[in-house]
1. One of I, II was used to compute Cα Rg over 2.2 N^0.38 Å, for residues 22-61 alone, and the result was 1.69. Which label is that?
2. For which of I, II does helix-only ellipticity at 222 nm (-39500 (n - 2.57) for each DSSP H run of 4 or more, over all residues; to 500), calculated from the coordinates, equal -21000?
3. Out of I, II, which one gives 28 for relative contact order in percent (Cα under 8 Å, 6 or more apart) as computed from the coordinates?
4. Assign the value 77, 23, 15, calculated as Cα extents along the principal axes in Å, to the correct structure from I, II.
Structure I
């Protein structure tokens, strides 16, 4: 897919990497499946960069507009599963 991730110029390089890794985990959940613990680790790192729920919603909405993938659904499913299980969106 060819699109840009929603990023802030205020973030450090490492913070940008953490946010991109979260969006990549969301993509993987839709495209091939990804282990629950990988999604949750990426989400925890994302939340360290984006602690505000309103900013999280804004970024995830922007990501959904360009990718069609819904972050909320992936995180919700990951929270319901046990470690070792695969998060796969249908």
Structure II
């Protein structure tokens, strides 16, 4: 799996709207500053979490664990039988 620009761009634009545009739309009130900070921090942390999860799938550190029987069965079914013994 390689890098695709489309999902990165879509999610970056979405979280940029949440973190940059929406704080300007918060209605005036005594807690306006808190709501603005909450929106900005939420956008930043959610985007960073999503990016880390997306990048972790590109080159996983742990692969599937297969038993010897499963490996031999897969090799036989794919037409490249392994020599045992």
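1. II
2. Attributed to the structure labelled I.
3. On the way: I: 40; II: 28.
Computed on structure II.
4. Label of the originating structure: II.
Coordinate-derived values only; no laboratory data. Quantities reported herein were computed from a predicted structural model and do not represent experimental measurements.
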